[in-house]
Every structure is written in structure tokens, then in C-alpha cells.
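Nothing in this text is a laboratory measurement; each read-out follows from the coordinates by a stated rule. Only a predicted model underlies this, so the values are computations on that prediction, with no experimental measurement involved. Cβ atoms are built from the backbone, for glycine too; each structure is taken alone.
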Structure I
Amino acid sequence: MALKISLKTNEKVIIGGAVIRNGKSRSDLFIENDVPVLREKDILSEKDADTLGKRIYFTIQLMYIDNSNLKLYHEKYWEFVKNFVDAAPSSLGLIDQINENILCNKYYQALKLTRELIEYEKEIINHVRN
């Protein structure tokens, strides 16, 4: 069964590693095979990966869309995760769930959980500031 993606005007999407930008009108794309797909709202640029949680997200995003460099991305991921857990041991339960998905090559599911980690990170930072 095909995956249908409806794109808004000028919306970007990554499909199988290619960045695609829609034109001046809405359009529908049908993805007929199993390839990584990330909508613009789920794409994090390297320059926006300005916290440890976001660096973890960005690294998983790279795992998902570029499996030719998995070894490098995994090395960075485990380094970032160690630093995150050292700074916030209370995150270990969520980190364990993300790790399980990484180890099973379920990168999209890991990305979804990492959004929760980023929100948790924001809460911790706000708590420390107050």
C-alpha cells in the first residue's frame, strides 16, 4: 500500500535522502516503496541542533536518511546519550526506549521518542533557570 503525502505550497520533504520542495500549489505524492520519509516539520537542521537533546535527534535523523554512514552516526549517538544521561540521570527510562529502537533499526520511532526527550530537556532547563 502506498504512502500518500499531501504537500503544502513550498513545503519540503526528505524522501530516501533527497530533499524535495513543493511548488506553488498543493500536491499529493504517493510513495510506492519502503524508503525513509521526513516531512519539513520533522526535519532538524544541523545549525538548529543547539542542545544535547537536539543533537541526539539530528544524529538519529541522519541514521534514518543516510544508512551509508551508520557507524559514524552510532558513535556520535552513544557519546551524546552518555553525556545526556550524565547530566540528567532521570532521563534514563526514556533514553532506554530510544536506545531499544536504535538497536532494532527503528529510527523513525526513535525520532518520535526523541521529541519527548527534547521537551523533557526544555523542562529541566527551565527548572534550573527558575
Structure II
Amino acid sequence: MPFTYERTIRMADTDAAGIMFFANYLALCHEAYETSLAAAGINMKEFFGGSDLIVPISQSSADYLRPLQCGEQVSISVEPKAISENSFTIDYTITRLTPPSKIAARAQTTHVCTSRSQRGRAPIPSNLADWIAQD
């Protein structure tokens, strides 16, 4: 079962036309990703800079289906899937909860576990592997 994160679209998320700025859809997805990791008990300070492991995004894509506006409630589902011993993808579905409730966007990010010191790929650590495998 995917992790679900809910939040309200804020004025800072929107452009001059009052519509959510396209790059902020991915920022919203990253917020949901971070919240999902924290909910799984992963130490965020250590994960994002406190160890040799870094997990950069190597690819991202998004399909924008409906505009979002300031004040609308949304849910973002987070569904990670392992690709290899050192990489994984996350599928996101952003759903507008404010009636009429409809899918507003779909996005995907691909992440590669990397060792800072070795400057190369590293295996997915056990805590992250457990998060990926959660149902």
C-alpha cells in the first residue's frame, strides 16, 4: 500500500496566474518522499548528509493532467520500487481532494545510491531497502 501525504497548495507554490508552477509538482513529490522516509523511522539528518551514502535523483518525469490552485487540498501517494541493488524509482500520484476530486499529476523519480568517498554506486542500505519493500 503506498504511503500518502496530504497538504494544501500554498500561494508560494503558484505562479503569477495563480496556478501551481510546474517545477513545484516535483518539489511536492520530494516533500512526500521525505515525509515517507521519516514515517518509516529513517533518521533524516543522517540520511541527507550524515553518512557516506548519498541518494541523488538521476532522472525525473512528470505528466501534468489538471491545474492546481492556492487553497486546494491534495494527496500525494509515494510508491517506491527497487530497480537494482543500488537504484530505485518512486511513482507519485498527486490527487486533488478539493471537489471535484481527480488526479492532477503523475510523476516518477529514479534514485541511485552512491558512496561519497568511493565516488561510485553503492548498495541500497538495509533501512532504505526495508522502506522500498513496505506494502
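Going by mean projected area of the Cα convex hull in nm², which of structures I, II comes out largest?
With respect to mean projected area of the Cα convex hull in nm², the highest-scoring structure among I, II is I.
Which structure, out of I, II, was mean count of other Cβ atoms within 10 Å over residues 65-72 derived from, given a value of 15.2? Intermediate results must be reported in sequence, preceding the final value.
Values: I: 12.5; II: 15.2.
It traces back to II.
Comparing structures I, II by FRET efficiency 1/(1 + (r/R0)^6) of positions 9 and 89 (r between Cβ atoms, R0 = 25 Å, to 0.05), which one has the largest value?
Structure II comes out on top.
On mean count of other Cβ atoms within 10 Å over residues 17-24, which of the structures labelled I, II is highest?
Comparing I, II by mean count of other Cβ atoms within 10 Å over residues 17-24, the maximum is at II.
To which of I, II does the computed value 29 (relative contact order in percent (Cα under 8 Å, 6 or more apart)) belong?
Derived from II, not from the others.
Please compute FRET efficiency 1/(1 + (r/R0)^6) of positions 73 and 121 (r between Cβ atoms, R0 = 30 Å, to 0.05) for structures I, II and give me the label with the greatest value.
Sorting by FRET efficiency 1/(1 + (r/R0)^6) of positions 73 and 121 (r between Cβ atoms, R0 = 30 Å, to 0.05) in descending order puts I first.
Which structure, out of I, II, was helix-only ellipticity at 222 nm (-39500 (n - 2.57) for each DSSP H run of 4 or more, over all residues; to 500) derived from, given a value of -17000?
It must be structure I, since only it matches.
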